[in-house]
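A.B. asks: I've put the structures underneath this note.
Bear in mind that the values in this text are calculations on the coordinates, not laboratory data. Since the model is a prediction, treat every value here as computed from it, not as a measurement. Cβ atoms are built from the backbone, for glycine too; each structure is taken alone.
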Structure P
Amino acid sequence: MKVIENQDLSEIIKLLDTIRDIRKVMRTHFQKKMKEHDIDVTIEMLEVLYILWEKDSINQQEIVDRTNRNKASITSLIDNMTRRELVQRNADPNDRRNNLVALTPEGKKYQKKLKPLLEEFYTSFQVDISSKDMHSALGVLEKIYQKLTG
């Protein structure tokens, strides 16, 4: 195992702290943006909607895996989204023990409202960051992810 210098360790800590801070600021900024556009969903709901926009009608466990949240919190979140008629649970035709979570017409409407806001939000990051810098940062983050996940 390679010995890490104190300076390197300090840089890793700064990097991870910065990632946490970026996530917090992004969350706050996007919540504000949704409020300005009278969009009444939480960031957690948005995460689930986004996953279902990419692939509708999926097993709840897949949502748990993709969001890195525990099963109980996702169950509660999906219950809430079901009450708000954003998603519905349907029996899995291949396994009666499972339900598939699917978008409702109301959940699909949110895609039309939110996708442009998300695209604008993500595009705003690119203003002062070159493609080379973005590629380099992504490479470092992927290495950290690979190291953590084995």
Structure Q
Amino acid sequence: MTVIIRNASTSDITHIKSILSQYILETELVEENVDWFIVAEKEGKVVGCACLDNSAGVIELRSIAVLPAWKNNGIGRRLFKTLEQRAKGMTDRIYVRTTARGFFVKMGFKALDNSQKPVLWQDCADCDKFDVCMQVPMVLELR
């Protein structure tokens, strides 16, 4: 069976939240950002999701996750490549904050110094957990 990558709809919100919850990723803003999400569907089941967010003044890849049973099948790469193509019409670079550094290195991202997080993201500047945060800031140059 083929994996289909498509735009998310409101009927996907529960599935997206379920996938993100498995990785302890933020779910609070899924409803208001569902138009920015894409999903990977196989045999009628949502098995992955990703979001291209433009709300913080930078184009950020967020909430990219694949159900554990479907990992290592290229679904994360396909989700990323779909959003990379969308971003090319919007910006010269995509940012990500991640604990999955290895995946994003394979996708061509370069790690940034941790001091860049509060410069790029206001929520990092305001975060009381900044000193213990495990997320690595990364950037992908599109041009």
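A.B. asks: Any idea which of P, Q comes out highest on volume of the Cα convex hull per residue in Å³?
C.D. replies: P
A.B. asks: When you work out distance in nm of label points 7 Å out along Cα→Cβ at positions 64 and 80 for each of the structures P, Q, which one comes out largest?
C.D. replies: Evaluating distance in nm of label points 7 Å out along Cα→Cβ at positions 64 and 80 on every structure, the highest lands on P.
A.B. asks: Of the structures labelled P, Q, one was used to calculate helix-only ellipticity at 222 nm (-39500 (n - 2.57) for each DSSP H run of 4 or more, over all residues; to 500), giving -7000. Name it.
C.D. replies: Q
A.B. asks: Assuming 0.25 is FRET efficiency 1/(1 + (r/R0)^6) of positions 56 and 72 (r between Cβ atoms, R0 = 25 Å, to 0.05) as calculated from a single structure, say which of P, Q it is.
C.D. replies: The correct label is Q.
A.B. asks: Looking just at distance in nm of label points 7 Å out along Cα→Cβ at positions 88 and 120, which of the labels P, Q belongs to the structure with the highest value?
C.D. replies: Going through P, Q one by one, distance in nm of label points 7 Å out along Cα→Cβ at positions 88 and 120 peaks for structure P.
A.B. asks: Related question: For mean count of other Cβ atoms within 10 Å over residues 8-15, the calculated result is 11.2, so let me know which of P, Q that is.
C.D. replies: Derived from P, not from the others.
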